[in-house]
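What follows is calculated from the coordinates using simple rules that are stated; it is not laboratory data. Because the structure is predicted, anything quoted here is derived from the model rather than measured. Cβ atoms are built from the backbone, for glycine too; each structure is taken alone.
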Structure 1
Amino acid sequence: MGGLTLDTGALIALERTRKRIREVVAAALAGRDRITVPAAVMAEWWRGPDKRRPLIRAMVDVEALDEGLAKSAGEALASLRKAGAVDAGVTIDAIVMASAARRGDAVFTSDVEDLQRFGRYFPNVRLFGV
């Protein structure tokens, strides 16, 4: 297994100190597993510092949206468009899945069903709810 990739819902759950995601992150940190947050997720989640956000930010690696990641996410989006299954909110989901697939990470999300749409395109990514 790779590390962990967190989406916006997972960051919100961590910010709200939800037990499951706290335990997952604590275990990852103890095992020195990488915890990645794509930059697009950081933009969706970050609304300025408060008590917890800087602490959470310090625990994760923020991954830039490079050309390879953008193309991988774009191709996954194109595969959904062919099936007529794309709505306005899925670009970040595609980036999360492409990011995790790059490293073989597990994804922690509050939107398992939304990210499952990309399962055929990124079959090596395991999804877990927060």
Structure 2
Amino acid sequence: MNYWLVKQEPSAYSWQDFLRDGSTAWTGVRNFQARNNLLAMKRGDRVLFYHSVIGKEIVGEAGVSKEAFPDPTAKEGSWVSVELRPLRSFKKPVTLAQIKEHPGLADVPLLRQSRLSVMPLTHAHYREIVAMGSGKSR
């Protein structure tokens, strides 16, 4: 299993929208590195959902329910999307400030490549963020 983080502005598509919909095609990615990350996602992989711009916090956990397929919003190029399903909301959102302050998360891609919308996480980083979100940080 692999671990990922996806970013979305809540004014465009929020965690609450995602919960209401029950699943979504993760479309609109137009960055080659992020596209390659979508291509690497496998069914069952775990994904953290980050509210960018407004809130700047990880609010829940999702899973990949369908692997890469052509992005229906792309007019040209080889862009892809994946289907995600929400798994659970965090008891406590994990803020960007908390991630920056946590010594074990200093090398999370969110801090190094802040503009990348789809990024891999290590199992250790994923586990720690999930623990923080459930109020059980180690």
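Here are the numbers:
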item	result
Top of 1, 2 by distance in nm of label points 7 Å out along Cα→Cβ at positions 10 and 106, largest first	2
Among 1, 2, structure where distance in nm of label points 7 Å out along Cα→Cβ at positions 34 and 122 as derived comes to 1.4	1
Comparison of 1, 2 by mean count of other Cβ atoms within 10 Å over residues 26-33 - largest value held by	2
Structures 1, 2, by relative contact order in percent (Cα under 8 Å, 6 or more apart): label with the highest value	1
For helix-only ellipticity at 222 nm (-39500 (n - 2.57) for each DSSP H run of 4 or more, over all residues; to 500) computed as -7000, the structure of 1, 2 it came from	2
If distance in nm of label points 7 Å out along Cα→Cβ at positions 58 and 114 is computed and equals 1.8, the structure in 1, 2	2
